[in-house]
1. Here distance in nm of label points 7 Å out along Cα→Cβ at positions 242 and 258 has been calculated and equals 5.2, so which of 1, 2 was it run on?
2. Of the structures labelled 1, 2, which one yields 162 when volume of the Cα convex hull per residue in Å³, for residues 162-345 alone is computed from its coordinates?
3. Of structures 1, 2, which gives -6500 when helix-only ellipticity at 222 nm (-39500 (n - 2.57) for each DSSP H run of 4 or more, over all residues; to 500) is computed from the coordinates?
4. 1, 2: which one has FRET efficiency 1/(1 + (r/R0)^6) of positions 306 and 362 (r between Cβ atoms, R0 = 41 Å, to 0.05), as calculated, at 1.00?
5. Which structure, out of 1, 2, was distance in nm of label points 7 Å out along Cα→Cβ at positions 234 and 250 derived from, given a value of 0.9?
6. Determine which structure produced the value 3.3 for distance in nm of label points 7 Å out along Cα→Cβ at positions 194 and 322, calculated from the coordinates; the candidates are 1, 2.
7. Matching task: 22.2 is the computed value of mean count of other Cβ atoms within 10 Å over residues 74-81. Pick the structure from 1, 2.
8. Thinking of 1, 2, which structure, once distance in nm of label points 7 Å out along Cα→Cβ at positions 130 and 154 is computed, gives back 2.3?
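Just so you know, all these numbers are worked out from the coordinates, no wet-lab data involved. Just so it is clear, the model here is predicted, and its values are computed rather than measured. Cβ atoms are built from the backbone, for glycine too; each structure is taken alone.
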Structure 1
Amino acid sequence: MLKEAMLYEQLPGNKVRCDLCGRRCTIYEGSVGFCLVRKNEGGRLYSLVYAKACSACVDPITKKPLSHFHPGSLVMSIATVGCNFRCRFCLDGEVLLPLIADGKLKLTKAKELDLLFQKNREFVNVADCNLYILGFTGLQRIVAVSRRKPDDVICELVTERGKSVRLTEDHRVMVWSENKPCVRRVSEIKVGDKVRTGIDVALNTDKTTRLNLVSELADKVPTDLLKYIYVSNMRPVLNRIRLKNHLTFTSISSKLSIKHNARHFSLGIMPIASFAKLIKLFGISDYELLDARITVRGSPYRIPVILPLTPHLMRLLGYFVAEGNYGSRYNLVLTNKNEALLEDMRRCIRNSFNTFITESRPKGRTPQLIFGGKVIHLTFKYVFGIPIGSANMKIPDIAFNVDKILLKEFLSGYMTGDGILCQRKNRDEVWVRFVTASNLLKTQLCFLLTI
């Protein structure tokens, strides 16, 4: 609801000057002020946050910028989004943030938040983005993000176990002092200080049990790579849509803005990009798609549209992050010299996908399993987001959003490649050491083992 603001004056040319704070913004028609919550509409200034409080709490009066004003009393604090300050404490763009969007956890580099900004903007209101960050006290809703060019010293904190983060000097960090937690500026931290790095809160995100590969592939794969990929076994679904909505197959094509192909409708097949539109337009549920399959033209292999996240699939993902790579012609490759592990890899592939498995045993080299095809290759690379090369390797986001049983299977597969079981002599202590060339994967793994 727009509410005409107080404390402003009209200027020639439908401009206004806001007098609410010391910035005295001159705001052109259709624009907002520095705070982003006061907008000029038709030469009048309106508040965009009237009656939209984002927080309300009771604070001690000593938190306020007042001197000796009713000491010991309490004050009711009410706030909306929007701010006329630009704080100087910042994170480096490479810092990983545990963000939760739409109920799913993802470790995101801070610089990826640049996508939220308009060109040359330093501040963006994200109160409507349903975005949260996981902190020491639990989930905190993010209402705004600011950015700036680093014009001062960037400090790097490195723990004795190799964890690191880059921050500006004014950034606050929680440390332990005299067995009590306290907050200090980065510039005040000294060698030997104990910095809190773990998160001790329960994480209750929605647990993912299956993926709709049509929606996932259509959203994440470049359009040109989806050529010749079709959805089959769709005649019953197409008939239900036709009868329920009193449509013809020709009119369905018209609604999808595609050229009608009577043969496709007769056979119950459709290009995957068109079928993704069909799902959104007619609200087709996952249950209706249980018999549907994804295939590449000319291929005998069929992949379920609704892909269940099974223990075999999660263990296969762990194997691939540790031992896998992308081969030529849309193949995937797993490498290992342990015959028992190779057999388990075959088992995981067979139980996860309808695809081929071939072996390569070059003389003097480690045996390889080759499997996949175009759909599986695109699923691993774009849907699971597993990059190319060991230095760029990362844990798939899906691993952060499954239950503990499936997470255990992923870690089991990953440990066989990058993990080493260690034990001290004459002691009962046993631990696992992971070795990786990827700093991103190292940080992800440290976080994953704390939740």
Structure 2
Amino acid sequence: MNSHLTPWATSQEATRPRLRGRRRCDVAVVGAGLTGLSTALELLTLNPESRVVVLEADRVAAGASGRGTGLLGPRIGPPLQVARRRFGDDVARAAHLWSVAAVRHVLDLVERHQLACDLTPGGQLVVARDERAAEHQYQERQAALMLGLPPEYVEFVERDQLPPYAGRSLSGLRYGPAATLDPAALTEQLARAGERLGLVVHENSQVRRIRRGLLNTVVTDGGELVADHVVLAVNAYGGALAAAPSGVLPVRVQAGVTHKLSEEQLAELAGLDAEPLIEHGEVAPYFRLTPDGRLVVGGGALERGAHGCFAPHPGRLLAAARAFSPALAGISLDAAWAGPIAVTRDGLPVLGEHRGDPWLHHATGCNGHGLALSVYHGSVLARRIAGADTGPSDLPWLRASAPWLPRGRVTDRVLDRYLEHLATAAAPSGSAQAAAEAGGPAPRTEIPS
């Protein structure tokens, strides 16, 4: 197994210069991931005269944006039936429509700027493996009907209508619009599209602090950036910055990829390239195909903290891949990796301005559904900065911070046990044997943010 390398098209070396000296700009963006780069691109599209600079601690797409699995789909916050009880019908409906708008924004952005990222439009199929999950899916579809969502947004799929690769699943929910893509390529393409419009990106320029004043000053080891507006687009890496929104917990998730499948194996999985399969559950496995015919599998583990690039439990990924189809019984993994996400207690993102500084903006906390939302939230921030945002302002995720999260040694220990409980409950049968065959968990390596 080739360690922690993802299958995505990304450079392992920084190619853009560090920030040196003191500079002035209109907008300083911290983080060269999907959110930061989409913010910058939208700002320059709205006002080509803007001076926009992006600072990245490592390299473009080095964080979560380049280490995801490329599933572009509509989800935000808790399930619809939970959202109705917790927030009411108006917010539950608005949340799902917001996530649909996010997917459509990405599809339009890719077409408008001709971003080469292996985009494959399709759907997302979430399947129920047992009666309890099937009942949950039925109730979720009923909630969608009660909210008046179009049928193509959340479609209930009976057992006899599921694709062959769904195996013994009892039912499914098909979500649309959706697509798959190369997330690292999308991130790099956003950077290049912005640079064509005058964007400046500095890599290896980790932000140490933000000095707030009449103008905010972003301080790195090599220089300072004085800006009218500062955008924090650091997602799970915000813990080191005092200006980052509170109530956000960094968590690492894992994924892996097989070698290229044979023609016979691909025939058994026909359709998976356009419609990934996601098992129902918090940390349940999910599967997609890459354009070159490899199987990507995710899920099976959650670990607290943003740092670390090795998958904590690759054996669970291997077990899930082998259990997915009889044609994959002898499959092996070429690579397994981990990537950080940012979660909140109520499951909603955090998008808006600092409570004490309207010129300090942030977007984080997508709770594992960040591919579409990250890009879309960048464009929302850009429109707010440019004074062009005419959307609603009273949605619960448009906020300065997330609900308070208790922290401390005892609390963190309890959280670690809970995350392990979720992963164990989601593990497919036979995972212990597969883990043993895979040699157990891979060694962990800490990497700089």
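1. Numbers: 1: 1.5; 2: 5.2.
It must be structure 2, since only it matches.
2. Values: 1: 246; 2: 162.
Label of the source structure: 2.
3. On the way: 1: -6500; 2: -9500.
This figure was derived from 1.
4. Values: 1: 0.60; 2: 1.00.
Corresponding structure: 2.
5. Values: 1: 2.0; 2: 0.9.
Computing distance in nm of label points 7 Å out along Cα→Cβ at positions 234 and 250 on every structure in 1, 2 gives 0.9 only for 2.
6. On the way: 1: 3.3; 2: 4.3.
Attributed to the structure labelled 1.
7. On the way: 1: 13.0; 2: 22.2.
Of the options listed, only 2 reproduces it.
8. 2
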